[in-house]
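The next part holds the structures, each set out as C-alpha cells.
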Structure 1
Amino acid sequence: MAQLTEDLITAVKVLDAKKAIDLRLLDISEQSSLADFFLIASGTSSTHTGSLADEVEFKLKERGLYPKNIQADKGKAWIILDYIDFIIHIFDKETREFYSLERLWRDGADIDLTEITTVD
C-alpha cells in the first residue's frame, strides 16, 4: 500500500471543506503505474465542480505543488488534476455514475477518510 502524503491529505481536506460529495480515495499503486492514488469527488453543479478543482489547485500551489496536467470537458462534468503520484477526478453526479471509476478500479484499496475529513 502506498503512503499518504501531506499534499494528498491537503487535497482531501480542501475538497471536504468545499463540500465535495461522496469523497473517495483509492490506492491503485498495486494495479497501475499511472499513479498511486485516485481521489474521486462529486460536485452539485458545473460551478461547484469548477470551484472544487480551482480551490484544490490553489491550495496545492501554495504548497509548491503544480499539476502535471489538467483536463476538463467544456461543461465541467469531469475535471482531472494529475499530480503524478495522485490524480484527482471531480465529476458531476451523472458523469460519475456513467464512468463509475470506483467499479473500474475496484481492485484498488478504498482508503478510510474519516480521520482526515470533518463530520457534520
Structure 2
Amino acid sequence: MITQTKRNAIRQRIHDRIRRKMTGTEVRPRLNVYRSLNHIYAQVIDDQKGETLVSASSIKLKTGGNVAAAKEIGKAVAELAVKQGIKKVVFDRGGYLYHGRIKALADAAREAGLEF
C-alpha cells in the first residue's frame, strides 16, 4: 500500500525550498509567518545576524487563530517594525498558500505601513 505524505511534511519541504532562495538582510529583513491550528505567529528576522527584530502572535494578543486575529497580528507586527525604522521587508509565507489567514495578515501589514 502506498503511504500518504503528511501535509506538514509537504509544507516544510516547500518552505525549505523557498528559504534557500530568500534571506532577510539588515536593510530588508524577512517577515516570516507561521500558523498552527489554534494560533498565528509573525516575526521580522535579520538572517545575516540571525536575530529576530520584531515579533507578534495571537497568544500575546489573547486572540484566536482566525482571520480576524491574523489581521490584528499583521497590523501589530507592522506597527512594531515601523517604530524600529523598518519599512521594507521580504514576505516569507512559510510554505502556506497565499490565502485566508496568510493573505489577511499580509494585507493588514501592508495597510499598517510595511512594503513588500
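Please treat every number below as a calculation from the coordinates, not as lab data. No experiment lies behind these values; they were computed from the predicted model shown. Cβ atoms are built from the backbone, for glycine too; each structure is taken alone.
Computed values, structure above
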{"item": "Of the structures 1, 2, the one that 30 was derived from, the read-out being relative contact order in percent (Cα under 8 Å, 6 or more apart)", "result": "1"}
{"item": "Source structure (of 1, 2) for helix-only ellipticity at 222 nm (-39500 (n - 2.57) for each DSSP H run of 4 or more, over all residues; to 500), computed value -12000", "result": "2"}
{"item": "Test item: FRET efficiency 1/(1 + (r/R0)^6) of positions 2 and 90 (r between Cβ atoms, R0 = 25 Å, to 0.05) calculated as 0.10, pick one of 1, 2", "result": "2"}
{"item": "Read-out distance in nm of label points 7 Å out along Cα→Cβ at positions 66 and 98, computed value 3.2, structure in 1, 2", "result": "1"}
{"item": "Parent structure of the calculated result 14.3, 55, given that Rg and Dmax of the Cα atoms in Å is the read-out and 1, 2 the choices", "result": "2"}
